[in-house]
Each structure stands twice: as structure tokens, then as C-alpha cells.
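For reference, the structures are reproduced in the following blocks.
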Structure I
Amino acid sequence: MNEEDRFKIVSNDYADFIVDNITLQSFYSSYSNVSDLRINSVYSVAYIPVTYFDKNVIYNIGYEAIPKCFGLMSINRKEATNSMYTLQYTDYDLSGNGILIGFVDTGIDYRNNVFKYADNSSKITAIWDQTIENGNRYPDGFFYGTEFSREEINAALLSENPMSIVPSMDEVGHGTVLAAIAGGSYDADNNFIGVAPNAEYVVVKLKPAKTNLTEFYFLQQDAICYQENDIILGINYLVQTAAKLNRPIVICLGIGSSQGSHLGEGIFNNYLATMGQLNDVAIIVAAGNEGSSGHHVYGEISPEYTFNDIYLNVGNNNPGFFMEFWGNAPNVFTVDVYTPSDEFVGHVPSVFLQESTLEMVYYDTSVTVDNILENSLGGDQFMLFRIRNPISGTWRFRIISLGNLLSNFNIWLPITNFLTAETYFLNSSPYITITTPGNEKTVLTVTAYNTADQSLYENASKGFTKDNQPKPDITVPGVNILAPGIGNQYMLNTGTSVGAAYASGIVALLQEWGIIKGNQTALPSSKVRSILTIGADRFEDMIYPNPDWGFGIVNLSNSISLAQKR
């Protein structure tokens, strides 16, 4: 990437693809006007003219290369009442001293008092706002957005017009809430304090996903959607900033996607597995809010029956949606599609017969299907259904197995944020709904519960992964958590991203105990996961690991006590 070509990163005239660095060379020989931005020694982002993002893009370039769409994992805010939940502390003398907490999210309201010290200086070491183009003010090596230093943020806080100096703002409020929960300073007026109040921050404000991507997946224009490569580059920035400051960092990911095989594999998960090996980097991920959404179905087909009918309800005024079918190897599947009036729309043939996108039309409704074998994921069969202007009612998908073995499959709709309320499977399953990247094996995947009645958050995604690996890892408070959002308005917040923020504060305390105080000088994500899961509180009548509760409810004091005895 260079100064001349960097406009392609933000231009809707160019499509983004995440490719390995060996494949990247073929892009330059196959397509014109290509540029790339290196992620690491394995992956790069290729930018090519959007005209190449055509109906056969999955066959020409590959599904893994197309950035996945991510949404926010906090879906409920309500006004604070007298039943506020106050954040708790560990038994140890820990407050997050010397630790950075990083966010790749909607930004941060840096003017809020919970992000300041008593002398009015900022706790934020840097902000990379991917949405602001201001000459060459981007971070070194990233080529887009604008970086704001601590010195600039402090100058803004002293100004009568802070936004004239640092014009970065969190218009949504999600990132501000998460940052406050994880490490906000004491606010006596509102009886608030973050979990690790002496930790400092590094913040990335994500730019919205490009139009070609949201249109490809039929996402509504007002959907808050971010794309995979911007998130990965944001994490790169957090890790590099922490390295420059020589500080441990906790990375909080309060975003998620239902796309992918749910095996904990793929580009994003592989990238996080590499980052999670660093001794002073801990990655905390929200489990997702898809458990009760009706957006997943699991099916089996025995040899004697050969098919399984799946029913999908579609509400009125739905402009379109997509869904992913994943059939377990070695079986091969075909699909027959029927309208709510049970009229036959079309047949999706076996994968061996398809070399381009299949298009089926029924009056104003169009159904396009891509059907491939994902050799990189064990040879599972993958079908991407994209349905435009669907007729309302109950659609039927007859899944047919061509083999003579017991076969099974999973189908996932997008996350709740990207769908209309009345789109769901009638025979849905709440399990295997952990959102990406929460199904990556080494990260700490966090689900949420209500401390008032000890109940699991009703919408929390449930495990395990598709290959039966334990996820989520740990359960933390994530229902009705008090925190300030936009305009310093205190609200009660709910969702697994709220839990991820709470857990990020806890891990900052653990890093202080381990790295800063010299008790555990190496704390990669896998070790953080091990320490917290071993010391978790568990119900006597429950089997662990549990697909709902993980390894139990977080107990940092007990976890540290057990770690000291090792």
C-alpha cells in the first residue's frame, strides 16, 4: 500500500478481500488495478475494483476471502432505577495499574469524566478513528483513518471546544459503555466505578462496512455493521500500540457474527490464535446474543428416511436476508425449496454439479445459492442462500442426503441485529450459537448472567462449537449493569458484550497481579482462560463444562488463590 492508492481502502468503488500472502500474488496477475495492505506474515487485504465483486465471486475468489459482517453484542438498554447493580471488587489489592484495555468498537466519548484522572487528564493513550480521513494522520503502516494521541486528547479536554481538536465521537454509545464498565474511574455522583479503575485505554473506532458487502448480504441500510478486515487491523493497532508503550493489554471484542462453520476456524479465528500466543496480550470475546433468537437449526438424516424438512418463518416487509448451510463431511446434500403456499421454487443440485451461482425466481422473490466444498474446513459442504424480497409466511427447505450414512447439518441465519424480528426457524436449536470469534479455542469467551436472581441471560448464545469443543468459557455479570453512554447518561445495560467488558476489567486485574507484580510474568490468552475457568464457582447439580454456563461463574479471588498454589 502507498499514499497514492490508499483511497481504495475507504472507497466503495473497491471491494476488500482477505487473502493469504501466497494467494495475493495471483490477484495481481488475475485482476487489474489491485492494491494490498499487509496484516501479518500470513494474511493481507487485497483491494480490487468492485466490478469484480459479481454474482460468481464465491467461485472466482472464495467465500473465506469475503469479509464477514459483524454486529454489536449489547442489545438492551433501559433507564437506571433504584435496583442498580454496583460493580464488585476482588479481595486482592488490584485496580488495573499498568494495564491497557483495548476496544475495537463504536469509539469512545473521551470527554466523559470516567475516562479522566482527577486532574482532568485523559486515561486514553490513543484513539484510531477509522472513519476520519485527515491527510496522512493515519497510524504508521495502516494508511487510513486518523490517530489521536494522548497529548491531543488532553489538549481537547482543556479546550472550550474539544471536538475542534479531537473530532472523534461515539455516536452509538456501545464502545463508551463497554470502556466504562471495564475500567471507568469513580463517579461519586452516580455511585459508579469500573472493574479496573486504574487501567488505561487504547481505542479503535471502526468504519462502517462497505456498501458492496452490505448489499451482497441484503443488510438494511441502518444496520450497524462492521467488516472483518477492519476489525483485524484494529486489533493489530491495539497490539502494536501496547508494544510501543511496553504495557500488557486486554483486548475486548464486544462484536460478533453468525457467519462461518462454527468450528473455531477461518481467517479471523486463525489470526486471533496467533495474537493470543503473545505473553502480554489477552483476548476477551462476547459469546453472542443468539441463544433464543431461533436463528439456528440442527438436523439429522438417517439412511432410511433420506431427507429432513426445515421450516423458516419470514415476516412481512422483509427486503431480504441470507443463511448458511453447513453439511458435515463426508455426506453430500441437495436442497429443494418451497414457498409458503408449498409451491416448488427450485432444486439445489449436489456440489459436484455446480460451478456458478444458482438463481431461482418466483414472481418478485429471487433465491440465489452458492454451493461448494470447503476443503480448508475438513471438506464440509457449504451453501450460501441469499433471498431477496421473500414472500411472507413459512418456507420449507427439504434437505436431502445422497449418502447411505447417518448425516447431519447446521443452518445459521445472521445475527439478530441484521434481521427483521419475524425471521426465524420453527424447529430451531439454541445450541451451537456462539458467534464468531467466540468459537476460537484460545480466547476467553464470555457469557452473561443476572446477579439479582442467578439466572443466565435469556438471549445468551450457547455452546458447544460444531465439533463439540467447550464454549463459552466463563459466566460473568452482564444483565442490568450500570454504565454511562452518550452524553453521560447512565443506563442499565444488558448483553454478552457487557459481560465481555466486565471480564476485560477482571483480566486487567489478573494481569496486574501476574505481570506487573511479578506473580505470573507470562499470561497469554490460553493461560488467562485456564486460570479463570479453574477458579470459577460452579453449581453442585450441573455438569461442567456446560454449553450454557461454560466452566462456571467467574471468581477472580479464588482463581488467583489456586494459581498461587501451582
Structure II
Amino acid sequence: MSRFPQPAAGLMPHPSGYPSSVPRFGTLFGGLLLGMVLSLPGSIFGSSTGSLFSSARVVEFNIRVSEDGEASLRTSPREMIRADVSIDGVSWSSVGLRVKGRKGSLRGFDDKPSLTLDFARFEPGRECVGQKKLHLNNSVEDASYMNEVLGARVFLRAGQRVAAVNHAWVNLNGRPLGVFILKQSYEDLLEEHPGSRWALYEPEDGSDLGGRFAFQAGDVPPEQQNLSALALAIAEPDPAARLRQMERLVNVPAFLDFVALEILLGHRDGYSMAKNNYRLVWLGAEERWFFLPSGMDQLLGSPKMPWAPEMHGLAAHALLTVPGMLPRMKEAMKGLMSSAFVREDLERELLVRRTLLRERIPRRELASWRQAVTRIELAVRDRHRHLSQDLDRGELSPLVFIGGRASLEDWRKVNVPPGGELSRFSEPGKARSLLIQSPGPVSSSWRTTVLLEPGRYRFQGRLRVEGVERRKFSARNGAGLRVVGEDGGSSPLFTQVSDWQSTFVDFEVQQSRRVELACELAAARGKAWFELPSLELVWRQ
């Protein structure tokens, strides 16, 4: 059965018989509007995940912890303690409870902690509406409370495995903590198909393939999982052999869609672009690996991200550098734009969620919440429009060299700094230049993408800077040229050059591929100019 949400005719009753929680609206108009938006097609998750996720709503959690439990969570927050939990008025005793979270989202017990509830911890086999474990994420890195919902919705529409998501309101020992993201556990997600055998792994300390992974759950013996074989496959230098080996160990069409979806959503902190926020699953029935998305609380930050950005995830890079794979992904993205990343569908979901949450957001957070929701609404529109235009452009042709040199055009802005600007600068009688300036912290660049044949190249040009101040706690400061990517390189970085300075970076291309070139400034503040006519590629054979 599809887990994609079915049209809702209003608030759906719990299959278990207890009532849904309905947000209290202060006016008749508010109630009518809520009924109207909830009757629109596309509530959040299909019925197979149970009533906690089967319609867009705010699930009520009241959690009681003993004094000893409080003390334990303050001193040892990762250790499970017993708690009494009420969900929409239905009580559960002796539920496992612990604090969860990482650097950005970790909060203490007396703040607004993210929590894990384990219903089977002290009573093996027990489930809560079909779920053995639930996560309550504090969303401190997403003031809109919308990113996880939209990300999960898009992955579901594409037929990908993704943990179900909804909204929740949490009270802890009588203290209202506010709105949370209610999220299904990966284990419950993978157990939705009885009889299937699987193994779930989490990367340790940002590891990629070839690094350290922690076994999380499952029942497939380690000797059947071939994790080391996958690391060897993506390191195969011959593209054709690499693809054959990857197809044996990974569901390549599903992985290609996974990468495409992370790009569509601008998931810059995901696997493909940051080798971060993902899980690996070995499915015994297929004897292949699958990637699961995670940490989708900061999406759509760069609506103008190109359709084929730099890939830092080793498997993504290994696949997309196989000749013919980029065009395949481009076609996949076009299909996903009309089936999964559908602007009208996402706008409707945002309307539903905005209506549900606006009476729940604390007054002190209301202004920032409205601003954050508006930002993501605009980002959805801008991202969809930019991708539609970007995907309609023709394929890149190999760069043409005349006398061993090629001029560089089509520069685009990346990460315009707050209060600063990236602009094309010209003065009478002087050469045109690309300007980056900012009164505050800046890590911005002008970029262009070229298609290069195998060979050795030099990216060169002239630059000057003014008022550049170094960033504390950062080894990378100044203006320079860079070949983007792990196998690229950088010119020296300049912080004190008042006159034009020539600089360059050499690099090599092993096989025909797209290469992204950058003119960048990283500093606490300052200005940098890059002379346009001087920016060129030299073919060194």
C-alpha cells in the first residue's frame, strides 16, 4: 500500500478509537478555515504509519517524569529513564525516555530538549499506534517547523523510503515546551513490511563509505552486508567497471532519484552535497544498499542552486562522473518536478500547516515564525522557477580553446552576504570586474561551470582586495581562485593586495566532466575584485 497521503475529508479519527486532537481556534472563521484547508487533497502520510501520521495535525503529548528521572536526565541525558506519557488523552506507563540531539539542536532537560520515546524499552513488543519508538525534535534550527514536513512529503511522493513526520505539542511535567516535530523511527519505518530482513547503519562522525559506521538495528548477518565491497566499488577508477560494481550493490535508479531529490530540495547538509545526515540500509531481499534521508531541517537555503552542483558524497560523485549519468539524472529531475517536487502541492501543505500552527506558536516566537514560514513559501516558489529554467537549458558543450586559451563567461552569484553584494563592476577606462563586498562575515563566490575533456588545465586571472579582515577560528581567509570539488584546488588567498595581482590554480581532468570554477572571498569583512577579461582557462595538455 502506498504511504503517500490520501485526500482528507476533514480530521481523520484514530483507528484505535480515541479522538483526534483539534487545535482550538478563537473564532468561527478560524475553525472554518481549518476545515477548508484540511479537506484539500494531500494530508501528510498514508494510513500504514497509523493515526499519528495519517493526517496533518498537532498531536498532544503530556509527559510525566519522577524527581529521580529528572535528576538522571540532567546528569546523564542519553540514558533511558521511565516516564508516563499521555498521547491525545490516552495514557502509557513505563515508557523509555531520553534526551536526543547533536551540536546544533542539543538542549538540556530544563530547556526545550529533543526527546526519544521508546514504548518497547521496558515492555518488549509494546507498540503505540503501530510505533515502537517516536522522536520529538525541538526544531531549534528551523523556526518555521516546516522543513522536515516538506522534505518527507517530497521523498514520499517520489516513492522513496523516508520516516513519517507530523507536528506535536509537548508538555513536560506540566511545563509547556511548545511545538515539536514528531518523527517516526527508522526501525519502525523498515518494519512496515513484515518478513523483510534488513540492517540499519549510521555513519560515525561524518564518515562516508570506507569510514566508520555504527550498526543501529536489523537482522541481516554482517557477513552478508558487503559494506566494504561498496567502498571498493565506488573507488574503481574505470567508469564502466565502477557502474557495473555499483549496480550489483546499490539500487542505482533509486539512488539516482535520492541524489536528485536532495538537489531539488536544496538539502545542502545531506549526503550528496555534504556527506552528512543519512543512513545506510542493507535489504536482504534485494541484497543491495539503500540510502535514507535525514536531518532535513534546513532546506531550500539556496533557491538558485544549479541542477548539477558539486557532489561531496563519495557514492554520488562516483555515480555522476560515469559518462551518461548526468543526462540520466537531469531527465529524472524533470520527472520528479512534475510528480514529487510540485509547487502547488507544497504550497497547499504549507497552508495546512500554517493554519494548524499559528494558534500554537508562543507569542515571543510568533514574529520570527511568520517570517520563517514566509521565507520557505518564497523559497519553494523561487526554487521551482529556477529549476524549471535551469533544466530547460541545453546541455553544456565542451569548452572551446583558441590557441590553448578559453575565456570564461556565465558567472553566477553564490551566497550573497547579508548587507553585502555581488555585482559586475566597471569604471570608465578600466577593465570590467566581478565584485564581492560585505560589511560583515562573508563566504561568497562568483561561479561558472564548464565541460572539459581529459587533460591538464590552469585557471588564472587577476584580482585585488580592499579592507579584508581575517576571520577568527578559520584557517581559510582572503580572496582567490578555486576549482570546486574534493579533487580540485585553490590559488593562494590574498588579504593585502591594493593593486592587481595575477594568480592561478592548476588541475587535471581524468575524464570528460563538468568542472565548477569559483572566484571567492572568505573574510570577516572586505572587498574583492576579479578582473573579467583576465579570467580564463589555459589548456596545458
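Results, tabulated for the structure shown:
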| read-out | value |
| --- | --- |
| Highest-scoring label, criterion being distance in nm of label points 7 Å out along Cα→Cβ at positions 329 and 345, among I, II | I |
| Comparison of I, II by relative contact order in percent (Cα under 8 Å, 6 or more apart) - largest value held by | I |
| Distance in nm of label points 7 Å out along Cα→Cβ at positions 113 and 145 - highest-scoring structure of I, II | I |
| Structure (I, II) behind the derived value -5000 of helix-only ellipticity at 222 nm (-39500 (n - 2.57) for each DSSP H run of 4 or more, over all residues; to 500) | I |
| Given 19.8 for mean count of other Cβ atoms within 10 Å over residues 305-312, calculated: source structure among I, II | II |
| With Rg/Rh (Cα atoms, Kirkwood Rh), for residues 209-264 alone derived as 1.01, matching label from I, II | II |
| Which of I, II yields 20.9 [mean count of other Cβ atoms within 10 Å over residues 153-160, calculated] | II |
| Computed 5.6 for distance in nm of label points 7 Å out along Cα→Cβ at positions 161 and 529 - originating structure among I, II | II |
| Top of I, II by mean count of other Cβ atoms within 10 Å over residues 137-144, largest first | II |
| Which entry (I, II) yields the derived value 39, 28, 22 for semi-axes √(5λ) of the Cα gyration tensor in Å | I |
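Each reported figure results from applying straightforward, stated rules to the coordinates on display, with no laboratory input. Treat the numbers as computed from the prediction; the structure is a model and nothing was measured. Cβ atoms are built from the backbone, for glycine too; each structure is taken alone.
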